[in-house]
Structure P
Amino acid sequence: MKRRITLIQPLGAPFEPDQAVLSSRNLAIRDLDAARHDRITLGLDDLPEELRTALESSHELHLRWAAEEPFDAIAPFSSRVSPGLHVHYTPLVSDQPSDALCSVLRTVFGADEEDRNGVDCTSPEKTFTTPPLRSTQFATSTSLQYYTRLPSLQTLVGFIRRTICHQRQGGSKCHSHADTLLTADSVDVDYDSTSHTLAISGFWSSAPTGGWIEDIGKLAADDKIEIGLLGVEPGATPDELKAGGLLGSIGEDKKLMPTMFYFPSRHHSLAEADTYSISFSQPTGLHPEMSISIPHSALKPPPAPKDSTCALHTYLTLPSSVFIDQYQVGTNDPLFHQEHNLVAVRAFSGETDLEAPEWAVDRWGSNWLLELATPSGDSADPSSNWTSTIPMHLRYLDPSESGYRSAAVPWPVVFWACSTEEEGQTGKNPFDRTNLGYDNHFGPRTIFYQLHPASQHLIEELDVPVLKLKDGEGLFQARNIELGTSVAIVLGFLWIIWRLARVMWESGLGANEVKRPETHEKKE
């Protein structure tokens, strides 16, 4: 097992040498105020058989999970995804996805129940969607994609405790490490068939109350643990970051050694005041409209390289109960774009059937990448927020006793994408995060500047009117509607029979009549 722990302290934060002491057996940290990124890499032999079998049939598997509560995505961990579980998957054999993957996802993260907070997946072929490729030149994205709302990682932690920890030494410490995932702001899981390793990463944007207090040591003699205590700030160029601090390896170094290095970064955070907020028009009905409000300070082009072209984007992850009409939003009508402050639909994938009810939709939902308009100099009003609106539609949902059901819509991510025409890849970034969904729609040298969501909860709950099952007052009850439908069908059937009988009766009378020649009186 390999483990890399990175602690990021805010610039100017106080630090005393006795807060991080490295010995031959462990690293003792005390009262340390820092963000934390913990990455554990496991070989296939360290995994339970069911999980190992599913991974061996995969070419790539990338899982991205984010909490429903907002957090500070600080450098170099500035990238964001919508709250919930995102799965990006490429089968080992093209066009032959493994059905075992869905079984593993249900086991690891929990199956979908009535509250729809688990994995509802039958097979990748039926449930996953296929994201479009930007071009074959940048064909680095996975071929199948899945999303589900997942407020808690309790099931994942339980799976790690009873399987992975059970196979390793130091069970109690392994259990403690697994339990820390319950407070993580984001968790990533990555596998590729080249390395044959599974990497699990967790990110905590802030320390617990009182700071980090922990003795970090090896669980087995052959484990390798690297420690980094760093401060990160902008580098010499807009696409670079500079990191300085202390590095060490448990069991190999006698003390933490000072270091400083530069590295390129595709993801950057904007100023704390550069936020966005999401709201829906009320009442939502069956045609809600999402509003994205952004202060004018966040609408200024970011500090990108001079040769970059920047545009403001949003990436939406919509469950199957909510959809966008691609013909409505994808129109070239300039009046529509001006009314909603939109530029264009840049990419979309997933369920776009306009007529299907929710229970007839097999795939999980859809993704949308939209370019947002920004105000021109003469139309900018610094005293008010700039708002873009996105018309949406709700599918017909199952009946309920209350006459309403809830549709959970995760907040989208909003970012500036600054691209250059130069070819080639960026330099190596030890903290880079890929397969986020939207990043694969841009060139490899694109830089993303993330806006911060301004809310205490990043899920919007919409009340959807449905058929009411419970008996009570009012005409729109299930029993009344069923009776009315039956009466309408019977009356319609009788009307058709009556019309047919009338036509046949009139045709029969006409056949029995004798046509007499017309006579005309001769006029002289």
Structure Q
Amino acid sequence: MASSQWKVLSYPWFSVNFYQILQLAALLCLAFLLLKVIGLCYRRKELVNALESFPGPPSHWLYGHIHHFRRDGKDLDRLMSWADKYPNAFPLWVGKFFASLIITHPEYAKVVFGRPDPKTSTGYEFLIPWIGKGLLILSGEKWFQHRRLLTPGFHYDVLKPYVKLISDTTKVMLDKWDILCSGDESVELFQHVSLMTLDSIMKCAFSYQSNCHSDNDGSYIQAVHDLSYLIQQRIRTFPYHNNLIYYLSPHGYRFRKACRIAHLHTDKVIGQRKNLLRNKEELEKIQQKRHLDFLDILLCAKDENGESLSDEDLRAEVDTFMFEGHDTTASGISWILYCMAKYPEHQEKCREEIREVLGERHTVEWEDINKITYTTMCIKECLRLYPPVPSVSRELSKPITFYDGRSLPAGMVVTLNIYAIHRNPCIWEDPEVFDPLRFSPENSSQRHSYAFVPFAAGPRNCIGQNFAMNEMKVAVALTLNRFKLSPDLSKPALKLPQLVLRSKNGIHVYLQKVS
């Protein structure tokens, strides 16, 4: 009796064998998979045709080129060897069915950066569960509206008082280094600098008194580190491009856990500020400001219909700037201090200049920023060699033709490899040599305008680049004013390109107090 119930389902209007249902379902699944395979094969054929005029390194039949990238600190060196062999641009395959054109020449970069093309869907879309659809991800009219809305948050008058706040948070970090440098061990910089830059962005852009550096609260920092690693890994692993497969994987579980930690952090910041703005006197005080800070702009913004930003849009922008405002700057400062340790003659010249400007003071003021000219040239040379964001991608909304006549159709993904552009020997003489004088006014005026792009370029350049440069100058000036840096030769930094440029084994330097 039981077996007949499984075998046949009978109703007044139809009767069907259960096993036939299973067979039909299996056939539908096979048909779906076949259509997916046909679609992938058609897409591959389109990519091969689009990239046929761009020679590149031989690719594996299954892995493409991705198996060459081993996260061993030499991935960027391998990429540079291809850039030397295939100048201007070459294709890079991730698996068998996805490819991007890697751009390594500023003349090619000029054409792409000059257009407001959206960020590529593959790669940046993996960021959405974390940072939402904020300014980094948005495109079209909504991107333009948000860019216009947020630009006043980085006005000269807004940035000016931030210098003192950054000085204060930097001094907290340096006070900790005073204790650490008393031993014989080198200090790993990146973790300390990350806490400092997080503290700075929260105090400056979000008016949030976190004291995260002095409390040594690294949960958000660790979550960002994990998310950066997991997103880079997902880009490299073609099956993980499928949302269901990634959701069910252990890495997908880790990603969701790290997202929850990051969102708890940003929700706390937003919630505190919203509660404060419910106070009528506080709201009137903020509205009377000539220039609002970043979070106040978001909370007070109204569209043409008088509607405020949605909670989704608000959190997306806060998550975006919480990440971009601290992690990229932490990368920049850490690698700059690493270079200062490696090149002591330039470190000493910077220290002499900084002490001449600061005198007996142990804080940096707004007026000091433009006086440390040699230090600024050294910072730019460090950003050339170690750009905080080693590459950015765009998805072409229209066909594009480069200066040499080669072209790409709409829909293609191009990756502007900033690391390779900054070391292109056609533009930079002896590109591996550390030479701050490359950035003297005379030398800079003669160089290609897209040869140095640490903050990208064009309409989608980094909106916070002036804030970032000011923070780098303050942090470097105060550090060199107090400490002499020297490299830990037993722990050389191994470059690890993720969302930002990290070191696989950290950035270790010896610190010695200077009188």
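Every number here is computed from the coordinates shown, using simple stated rules; none is lab data. Keep in mind that this is a model prediction, so the values were computed, not measured. Cβ atoms are built from the backbone, for glycine too; each structure is taken alone.
What the table below lists for this structure:
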quantity: Among P, Q, which structure scores highest (criterion: distance in nm of label points 7 Å out along Cα→Cβ at positions 102 and 318); calculated: Q
quantity: Structure from which 0.00 was derived, FRET efficiency 1/(1 + (r/R0)^6) of positions 62 and 286 (r between Cβ atoms, R0 = 30 Å, to 0.05), options P, Q; calculated: Q
quantity: Given 1.6 for distance in nm of label points 7 Å out along Cα→Cβ at positions 190 and 382, calculated: source structure among P, Q; calculated: Q
quantity: For 15.1 (mean count of other Cβ atoms within 10 Å over residues 366-373, calculated) the corresponding structure among P, Q; calculated: Q
quantity: Parent structure of the calculated result 1.03, given that Rg/Rh (Cα atoms, Kirkwood Rh) is the read-out and P, Q the choices; calculated: Q
quantity: When FRET efficiency 1/(1 + (r/R0)^6) of positions 254 and 454 (r between Cβ atoms, R0 = 35 Å, to 0.05) is computed for each of P, Q, the largest belongs to; calculated: Q
quantity: Origin of the derived value 0.95 (FRET efficiency 1/(1 + (r/R0)^6) of positions 326 and 398 (r between Cβ atoms, R0 = 41 Å, to 0.05); candidates P, Q); calculated: P
quantity: Entry that produces -5000 once helix-only ellipticity at 222 nm (-39500 (n - 2.57) for each DSSP H run of 4 or more, over all residues; to 500) is calculated, selected from P, Q; calculated: P
quantity: Source structure (of P, Q) for relative contact order in percent (Cα under 8 Å, 6 or more apart), computed value 23; calculated: Q
